[in-house]
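Novice: Right after this note come the structures.
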Structure I
Amino acid sequence: MRFAPFVLVAALLLAAAVRDGVDRWVAETVLPNLITDTSVQVVDRDGKLLRAYTVEDGLWRMGSWLDAVDPSYIKMLVAFEDRRFWSHAGVDSFAVLRAFGQAVWNREVVSGGSTLTMQVARLLEDSGTGAWHGKLRQVRVALALEKHLSKQEILELYLSHAPFGGNLEGVRAATLAWFGKEPQRLTPAQAALLVALPQSPNGRRPDRHPEEAAEARDRVLQRAVVAGVLSEDAASTAMLTPVPNQRRDFPSIAPHMADRAVAARPEAVAHQVTLSRDLQMSLEGLAAKALRGLEDRVSIAFVVADHHSGEILASVGSAGFSGGDHRQGFVDMTLAKRSPGSTLKPLVYGLSFDQGLVHPETLISDTPIRFGTYAPQNFDGRFRGELRVREALAQSLNLPVVLLTDEIGPANLMAAMRKAGTTPEVPGGVAGLAVALGGVGLSLEELVQLYAVIPQGGLAQDLRWRIGGETSQKQRVMSRSAAWHLGDILSGISPPNGVPRNGLAYKTGTSYGHRDTWAIGFDGQHVAGVWIGRPDGTPVPGAFGAEVAAPVLFEVFQRIAPELAPLGPPPPETLIVSTGQLPEPLRKFRGRNALFEKPEDALAVAFPPDGATLEGGNSEVNLKVKNGALPFTVLANGAPVVRQSRMREMVVPLTGKGSATVTVIDAKGASDRVTFWVD
């Protein structure tokens, strides 16, 4: 008995030596890389997944965190795989002894003693499970992991690396692929299937082996009942639920914007953009719908932004993100530089308001004019004569806006576009008068940014697509009153056929040769743009912005919100009067050549306008003359047709179709002449 103390001391020393040896062995463990590549993800303004990318080995490996996973799944996982997970140090001695005893008794392996921590060690090193040296390595790594990481961190490694069939790794990739949802809320049937899959990820794939998957899931449900995690009724109901029979595609929403975000910061794993997933999905559906009935090379693009914050809420670069279709869906047409057609006209008028050249009620001439070799025409070849500026903009006439561009100067127009934050491209590098009619390159996103100036009271608002993106200091492009006048005019334009009038302020445009059709609009909160055309720049015969793009724009706003946000009231300095109440210089636009024009009381042919086209093939025309001394003599194509007339309105015979020149001579020898076309 006197040797007993020495035996006890020796045993304790031996135990201490073993413990110290194990501690050194664990401390000297070289851990596997705990930071592995995970799928790059692009999420919307609310954190909802828009698009994800596989890692280099083609795996969908998406990081998962405990607070983003349904707690019932965690409870079920621990109950089934490692019920003493929260208390052991990486190796569950009781489970090892139980597994050893069952193997001896049954002469085969009945259950394993592997803990969740050991499974994490195996997943990180991609090591096998059968060989004893592999198990020993897993034990060593598991003990080391428990020394360096918390239980929560170890569990998150499992949630991110566990295999779930095919190229799926991690519970988040699994729930997206098998259930089409995030893992925050799972049904008991879904949670149990996720517990069962990693044990045999390919042998239990529900889309290929549904019976095996269901049986394994049901065993997990039964164990959950025994562990008190799930009630019998809930488990019985879950067992009646069929397993998913197909794998779902991962989200690919806003693919152009997602690629843009990744290209801008290729080193980042997570990207949050300003888009709203619900609105983006709605407009991607509208893009596909809007092209039905159009030939298969036509594409479409949308941009929607909040003009107060400058945040882009939706950006649709094409109707379908595919490199093999005729529409060239892989091309992001929100960024392509194209001719904006008539969409720049409001900017010209706004600058003209600010320079005191005109007011919305000023009279301006829509008659033929030539600037050297440049002779602009209206889109329909007709001329309206004298009309108010408001009407000239609403009707999108070309002659009045070119007259004003000549006054303000094309360089000043280009400067205003740059001040608004756009980078216009001009063929040849020198801007001419044709800039006002679309002779410049701008992208859809830039046009939307340009139009945001108007509801923002003349201040430029840079558009942003990344959360946390820098904002630049706003620059003033035009005055508050000029901007308000533009909004007032554009909101009064009649909507497309079949669309109810709702006060949307908008403008359409068609580029030369019908290559691009546009519609840009805004209300008190949002600004949006639509482009329709061919990505390769070839014409779309017969396509006009008012007929093709405008109806789509109105539907875009219906999907943004059920009601339009009202535009603001006029600023106090805004002059709102009729033409007759305007100051004399503003009543009629004369331009810099006013000194060379005839006096207002000079003899003039009031109708038909010079350069007009008269339909119907009439053999006579109603002639109207103002001012001048009676009586009048009228010549048609040089031949006298009316003599000594004392009427200011008369019927003049013509020789037939084609060009006709009518000259009126009064009693004092003064004359005026118009040339028109009889169609």
Structure II
Amino acid sequence: MIKKKSVEEVLEIAKVEEVVQDFVQLKRRGANLIGLCPFHGEKTPSFNVSPSKGIYKCFGCGKAGDSVNFVMEHENLTFPEAVRYLAKKYGVTLEETELSQEARAEQQYLDSLYIVNQYALDFYQDQLFNTDIGKSVGLNYFRERGFREEAIRKFGLGFAPDKPDAFALKATHIGHNPDLLKKVGLMSQYGRDFFRNRVMFPIHNLSGKVIGFGGRILVKDVKAPKYINTPETEIYTKSKVLYGAYFAKRAIRQEDECILVEGYTDVISLHQAGLENVVASSGTSLTAGQIQLIRRNTENIKILYDGDMAGIKAALRGMGMVLEQGLNVRIVVLPEGEDPDSYLKQVGVEAFKTYITQEAKDLVMFQAGMLQEEASGDPIRKANLIKEIVDSIAKIPDPIKRSLYIRECARIMDVEEQLLVNEANKLVAQHFRKQQQEKERDQLRQFEAEQEAIPVQPARPVLKPKEDALSSGDSFQEKDIVRIIVAGGASLFDPEEKLTVAQYLISNIEDVLDEFDNKLYLRIVRDTRERLLSGQVADTSYFINHSDRDIRETAIGMVASPYEYSENWEKRWEIFLTTQKMPDENFVRDSTQALKRFKLRKFDKKIRQNAEKIKTLFEQKSDDYLLYLKLDQKLKAVRNQLAEELGTVVL
């Protein structure tokens, strides 16, 4: 177990904005940063990062936390694994105590998958650089492709010898578990090497860890696939990986464009030529996961195709998913018989850059022009192709873009614009209904799965859902009290008495704690009270890093906001706050007002309860009801005084 002191050191040094920017393109908006959420597909940014508070919050899916939580969620790591990841990134030495046997086994399993893949990379690189056959066959192949040693080592390229079990024998000899080697696809069930006589291309995740391999055969005219890949595992999901993304992510954000190619060698050639914002789909059609991976870093894709028109047409049929995500797609068709790697070598770096800039065509316009040529002189074929084009346009979520595309396509295809508008509107409505139906089906499947997952006799207690912030009764006022404690409880209410806002609030509501309607808020208040009594500080950092997940998530939700006070009021228009301090510094006034509103609600509640008591005693003809009448007068006097101070009308 990692010691608390080490965890705090990691949290202190691992700035949330730096950690998130390794995976998400962020743009400045006032004091905060915004971007597309990496945890759910979205087209409008709702993912907020607050450097001052050290937290992130998605106002779309609700995911929130600090730098450690982000790494846990994004990389599917446990808390200790995420802390170790950040400790390694920032050079922090961790102090640890003994782990439980179960926790150690779980941690070691995933670590082992990465370790055996890293060992394989080292083995294949050693074979490439330090064996005669590796140098004469593998290294010679890479050099013939024009790869410099710097690029070969950077991408971890290697060579698998043409022996049945060279890797398996060495790996097991030094202690690697054969079951793990089989799990990651490096060894067959019969103990043979999966990769033999192939040059090796390691596949990295966004953190730079090796998660799989691709191997290219070097022998011609054999009945074997040109490329083979390791299978999917807990750490490798092909549909969510783009080759070269780890090396390209910063350049993609800087250039605000992603160049998409087909193969490993295309990526490496362009990368070493200075075009580092390049990734490969590795010969497969783009998946939703890969598209989202690109969209987190840029909305602009430039796809490079070779001159095979049949292949281009097939690829264009799968572009609807890209358009649905709102990405701006441009197509570059290379000269016939050329791929990015070969054409770059033929014309040189500068001419290649000029070509892909000048020849880049908008996807929809490219498709329209290509289909127009096909349908020349054939009205029936032309009508079908127009429908095909309009179907692509209808998938574009931005109505302004759709309108512009329709106008341009009407010009190119020589048809009335209104006809295309009507057809597009029908398809947009169809797409919307289909999405709604799919959403409803997904929700139904999820509900059914959750119902099936509930055991008749659960082996462990079933966790109750968190209390809804606005569930019933006085929760709204309770929430406001808790919000002030979380966001500004450590601020001084009375500097002379050194009384904090949290101390002021807790001392004034202690007598009504048992009357809290929201149990989660009650837990937070009682937790704060215990912490204050022990002489410790209950500041924002304490709550957003709380060990209780419910408290932690509630605290983050309270301090994170999609809105902020614009600095333009002062800088541009010279309009200043005169009646109060800035919102983030106004906790003293907030606490007094919130406390009065809270007490007003509680007194209203007591008055209602007292009225019921009076009614009961009166019906019972008990003289005690006179005492409760006097209490009613006193309660209403206090209630009315509070209402007057708040400027509230009591009905």
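Taken together, the values in this text are just the output of simple stated rules run on the coordinates, not laboratory data. Values in this document were obtained by computation on a predicted structure and should not be read as measured data. Cβ atoms are built from the backbone, for glycine too; each structure is taken alone.
Novice: Taking log10 I(q)/I(0) by the Debye sum over Cα atoms at q = 0.06, 0.09, 0.12 Å⁻¹ from the coordinates of each of I, II, which one would give -0.50, -0.97, -1.36?
Specialist: II
Novice: Taking distance in nm of label points 7 Å out along Cα→Cβ at positions 47 and 207 as the criterion, which structure among I, II has the greatest value?
Specialist: That would be structure I.
Novice: With FRET efficiency 1/(1 + (r/R0)^6) of positions 175 and 287 (r between Cβ atoms, R0 = 35 Å, to 0.05) coming out at 0.45, pick the structure among I, II it was computed from.
Specialist: Going label by label, the one that fits is II.
Novice: Still on this structure, I have one more. For which of the structures I, II does the calculation of mean count of other Cβ atoms within 10 Å over residues 431-438 return 11.0?
Specialist: II
Novice: Still on this structure: Here helix-only ellipticity at 222 nm (-39500 (n - 2.57) for each DSSP H run of 4 or more, over all residues; to 500) was calculated and came to -16500; which of the structures I, II was it taken from?
Specialist: Of the structures listed, the value fits II.
Novice: Can you say which of I, II returns 0.05 when FRET efficiency 1/(1 + (r/R0)^6) of positions 39 and 367 (r between Cβ atoms, R0 = 35 Å, to 0.05) is computed?
Specialist: Here the read-out was taken from I.
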